[in-house]
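Please treat every number below as a calculation from the coordinates, not as lab data. What you see is a predicted model, and the numbers here were worked out from it, not measured in a lab. Cβ atoms are built from the backbone, for glycine too; each structure is taken alone.
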Structure I
Amino acid sequence: MESIQKPKGLIRYASEDEINKKSKFRFTARMKGYTAVLTILTGVLIGMLFLRNELEANILRLPGQLYERKANNIISNVYTYKILNKTSDDIEDISFQLMSHKGEIKMVSQAGFKVSAEQLAEGTLFIEINSSALTGDKDRLKIGVYSGEKLIETTVTQFLAPRSYH
């Protein structure tokens, strides 16, 4: 404003009311509220970025399939898995292990597969558990997803078994 010989303050952030009353800028209660909400939302966004998992695993029972009885009181369920790698690095030697029950996971394809960077891996697996280790007809299973020996994700799924009437 000085370079064109005009009074200072002609270009400014001000409301029409502030210009008419010739009052200075005030940090109002509404502005304080908006600032607080914006600060909280920014903190939540930063926290979510730091707490996000590198891998997302979903293991779901195959639709329309019930359990299968096998020899020695073994109950088997078939599942599909989807593993999403959210990193820019390949994750090698992926395997699954039951954490909540004693049983066995059998992969339909090869065991110890790789999930490429920013890709989705899908497949099928069977979970076999002795009926004596089950508590009801719908048990919740906790499954660990491992890369080699390192636990990188856990997921939960349902296991169907025959009803017991005792």
Structure II
Amino acid sequence: MRARDLAEEYEAVSIDSDALEAARLMSEHRLPGLLVLDGRGEPKAILPASQMVKILVPSYVIDDPALAAVIDEKHADRLCETLAGRRVGDCLPRTTAPPPIAAPDDTALEVAALMARVRSPLVAVAEKAREGTRLFGAITASHLLHELLGSAAVSGGETHHS
């Protein structure tokens, strides 16, 4: 199976999108991350949901986790206010690597190797051309696992549970 066959339509945001709306999109669709596009619509980064959570948690709580137990619910409910007025680009780590991009003709194993190498929850599937980049969609780790495990079951690699 090729990457173009595995690629699914996937939620993407612009680097200039509202950060709070991006967090809501991740939450509502239970996404492991969002594909972030630049002004030309080309993949710029992956914004993991874990990064958004990290932004919500005050640094003093990260430094001293015991403080999390003493913060009341009223204060915890206001954590999302830290995203107000911020852009998605403001939420990306300073050392953001370019997103992993698979070519449409890459095999499932090539996509799996890329995903494993860069430890990303998703891989964009795109083709670069003179007129710009054509985005086919994205492949999530869970979708890829489903396809790989389905292929293993069909080829006789059945799993037995104790």
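Summary table
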| quantity | calculated |
| --- | --- |
| For -10000 (helix-only ellipticity at 222 nm (-39500 (n - 2.57) for each DSSP H run of 4 or more, over all residues; to 500), calculated) the corresponding structure among I, II | II |
| Identity of the structure behind 2.22 (criterion: Cα Rg over 2.2 N^0.38 Å, for residues 14-61 alone, calculated), options I, II | I |
| Ranking I, II by mean count of other Cβ atoms within 10 Å over residues 86-93, the structure that comes out highest | II |
| Computed 1.7 for distance in nm of label points 7 Å out along Cα→Cβ at positions 94 and 118 - originating structure among I, II | I |
| Mean count of other Cβ atoms within 10 Å over residues 30-37 - highest-scoring structure of I, II | II |
| Structure responsible for 32, 23, 12, with semi-axes √(5λ) of the Cα gyration tensor in Å calculated and labels I, II on offer | II |
| Comparison of I, II by distance in nm of label points 7 Å out along Cα→Cβ at positions 126 and 150 - largest value held by | I |
| Structure responsible for 6.5, with distance in nm of label points 7 Å out along Cα→Cβ at positions 22 and 54 calculated and labels I, II on offer | I |
| Winner on FRET efficiency 1/(1 + (r/R0)^6) of positions 6 and 134 (r between Cβ atoms, R0 = 41 Å, to 0.05) once structures I, II are ranked, highest first | II |
| Value 21, calculated as relative contact order in percent (Cα under 8 Å, 6 or more apart), assigned to which of I, II | I |
